[in-house]
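Peer 1: Each structure below appears as structure tokens.
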Structure P
């Protein structure tokens, strides 16, 4: 018998001959024309912190598209396709003026909504300049952030509001951040190098908290989070929520409610278990298929600053050695460690993953709804529907 002849499988489960690994493209890829990308383009997305949008153009990448964001001399933000409609050089090297941005190559001037206002090399400033339109996207400012809508203009919804960010007291303000701290990193990194869904669906995974954030790496949040919760999942306004019930060691009983809203909103209660409604709203912005960026808006006392959380021996996350990252991994290590886009074909989901499974199923339904011509959950087209009522929070139960 030849040693190269096939032999019966022994069922040992070795890695040899394993099938090709795949991922679900319909719920991960966000570029133009993809199912998830077209669904994403029916919502508003954060572009940049308002304070950072100035009269110097900046390159940004959103949903797989390279764009420039700037502010004209009258203070209006603009988001344009970067290749000049004249001869194709990038407007990144343009200069901002009162009425728009002027290309460095031949001086064509474009408004924040892409209209060509001046062609200085042409007689009279361009007799036919009105025929030219630089591709652009709608932008609005709210809560200290510049937002964009990148979908069909006739299906543009109103920009949402969140009740937990409204009606500030005299001693409160909104603090905004675009760093990776909410993904386990810190203020030294903006871009997280993996698919957006790996972070967003993590919000519906309460069972990683007592393991990753408590027993495995030590108490990264409140020590009481190490209590294994009793969890229920429900559809909520504009998405999903879970309620994690815990009986704490000191005798208190608590319901911790966390929300994942469409398209990529994450509302997580205070990680130190402060009582009451969540005071921050986060957004998992897909940069492209293999990178995302987090934005957070936090209702906070005036003068608030986001101090880096000490991870080990007083070090912040970016100061840890590779050995220390291995010793005390957090969300960054667990999510980026799944790869650029996790292989769904290799997963073996269990009962504790039912929140992730339900969220993915719900997501597929909404993507299919848009593909069939419908408007996705969480979009409103007049002011009466722009306010989101936040349910997330830490709620202690009376005896």
Structure Q
């Protein structure tokens, strides 16, 4: 098996999720990814601490398959090291504001002076060209500004999703764009700038809702977990837990209505199509809730599966860890890391290629674990490395 990106070097100056996860996906495909952290470690190294040294769960996930070094890139010696690194690299990933990129000579113009065919992959909060382009931001701001949080929860209490889907979506799109830039470079010999933005991703993922609003002025309001464009589409309590179930399209709704013993609903004008059912979703959800309340989760799921109505259980994080399908399908891989009381269950590359799959090659690096080795590759001798460490450059 050949790693798709074997021989490609990536410098990862990322922070938190959008940059580091992009680089992690490239590392999964075989790229040599060097995470460059400031001395003492980046702030994202310590989010949700799980190890004896305080290393965080976020770091373990976002930095698998990478090597790591520490560096003060603003110092004169650090700038020289950055230039030497760039000269060996194919891609620089840096989800930093444009002014910070320029100050560290990581903007495209500066990088091209060192490596003319370099690819720069950046992520900003709000994208270029608008009055908010200079601002910093996080995942939840994208959720709030695209309309998603407004339609989640209730009109009195909007809610953002706990999962950072805007960050992870942006990272995935940035990796997609980076691969496209590599293909383009193979044809033209030129690198380019790949730019993702949290708000751009959020608006793209919620685009159909915005189209409906502008074209039809629907002015939808949040309705907890109840869908509004088809029904049933909701979370339902069972005797011993919760399930989620959907019926989208007439054939599926017909099977669901028959299962519920509501064949008369198939000729009821209130339920004539998905749109009508969405408008009367509260009635349909109540009928479904009465049905699930009389069954265990296992019983409800078995009957829905027999009727070919998509459904699944609501899991706590612990239940997700214990699910037999998740484990049998290797959707989580227990991975050892120094200082952890238990192995960390890491999700592998979330897309599978049957000939050249992404793969887990090694754990996330310890702080500054590969600094000396990387500098040695650049030609620094042991005494010079020791001097850089004494000066606080590394």
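Read the figures in this text as sums done on the coordinates, not as results from a lab. Quick caveat: nothing in here was measured; it's all calculated off a predicted structure. Cβ atoms are built from the backbone, for glycine too; each structure is taken alone.
Peer 1: Assuming 0.85 is FRET efficiency 1/(1 + (r/R0)^6) of positions 228 and 340 (r between Cβ atoms, R0 = 41 Å, to 0.05) as calculated from a single structure, say which of P, Q it is.
Peer 2: Considering all the candidates, the number was obtained from P.
Peer 1: For which of the structures P, Q does the calculation of helix-only ellipticity at 222 nm (-39500 (n - 2.57) for each DSSP H run of 4 or more, over all residues; to 500) return -3000?
Peer 2: So the calculation was done on P.
Peer 1: Still on this structure: Out of P, Q, which structure matches 83, 47, 42 when Cα extents along the principal axes in Å is calculated?
Peer 2: Q
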